[in-house]
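Any read-out appearing in this document is the output of simple, stated calculations on the displayed coordinates, not a laboratory observation. Small disclaimer: the values here were computed from a predicted structure and weren't measured. Cβ atoms are built from the backbone, for glycine too; each structure is taken alone.
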Structure I
Amino acid sequence: MTEHSSQITFVRPGGVATQAFADGAATMRICLGYLHDPDDGVLAEMKAKHDPVPWQSAQVRDDAIMAVETRADLNHDTRARLLEWIAATPYFEDT
């Protein structure tokens with residue numbers, strides 16, 4: 001008899017989720033999400049100087065950098081600071 005299991009992952013508006021692993025779980029940023037989300041958006045995180053939530057992987061972090069580079073709703077100064085913040089944030093594979 002084959003056992004089936006399913007797992008549901010809820011991604012908060014700021015792109016943060018808790019991923020389950022065999023030996024526990026880890027909270028990570030799995031996508032850029034809504035930058036301005038007051039709970040866990042990257043822009044809110046940066047402005048409040050919270051400890052950054054690690055990215056799921058280098059690829060997810062690089063995708064977020066590319067997305068921020070092309071956003072039309074950010075002024076030059078905010079974009080530059082945000083890009084610096086994202087680039088300095090570790091990704092889960094490094095933590």
Structure II
Amino acid sequence: MIVQDLVETKEYFTEETKDDFFVIYEKFENSDCNCKGNMLEEIECDDEEVIQILQGNPECSCSLRNVKSYRVGQQHKTVEAVLAKIKEEHQEIFK
């Protein structure tokens with residue numbers, strides 16, 4: 001079983017996006033955990049960094065919808081590269 005621990009989060013473009021859009025960075029430490037009898041074996045895995053574009057529902061402030069997620073290190077090697085891609089491809093979320 002993969003266990004993800006959220007260790008860092010940050011919001012980007014706070015003053016630049018429309019009121020119901022959020023660009024959120026999250027960093028997770030991942031572990032592969034296995035139970036063997038009374039023993040718990042935990043193996044550290046690679047960290048994971050994700051940047052998500054979320055849209056709030058103006059009628060229900062408790063709900064967020066994922067518009068798009070980007071994993072840092074896959075198609076885009078750095079956080080800055082992902083942020084540049086978001087500015088380029090998702091102009092509709094900006095004021």
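Quick look at the values:
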| read-out | value |
| --- | --- |
| For -10500 (helix-only ellipticity at 222 nm (-39500 (n - 2.57) for each DSSP H run of 4 or more, over all residues; to 500), calculated) the corresponding structure among I, II | I |
| log10 I(q)/I(0) by the Debye sum over Cα atoms at q = 0.17 Å⁻¹, for residues 30-85 alone from the coordinates reads -0.73; which among I, II | II |
| Structure from which 37 was derived, percent of Cα pairs over 23 Å apart, options I, II | II |
| Structure from which 17.0 was derived, mean count of other Cβ atoms within 10 Å over residues 14-21, options I, II | I |
| Source structure (of I, II) for mean count of other Cβ atoms within 10 Å over residues 38-45, computed value 18.2 | I |
| Comparison of I, II by mean count of other Cβ atoms within 10 Å over residues 22-29 - largest value held by | II |
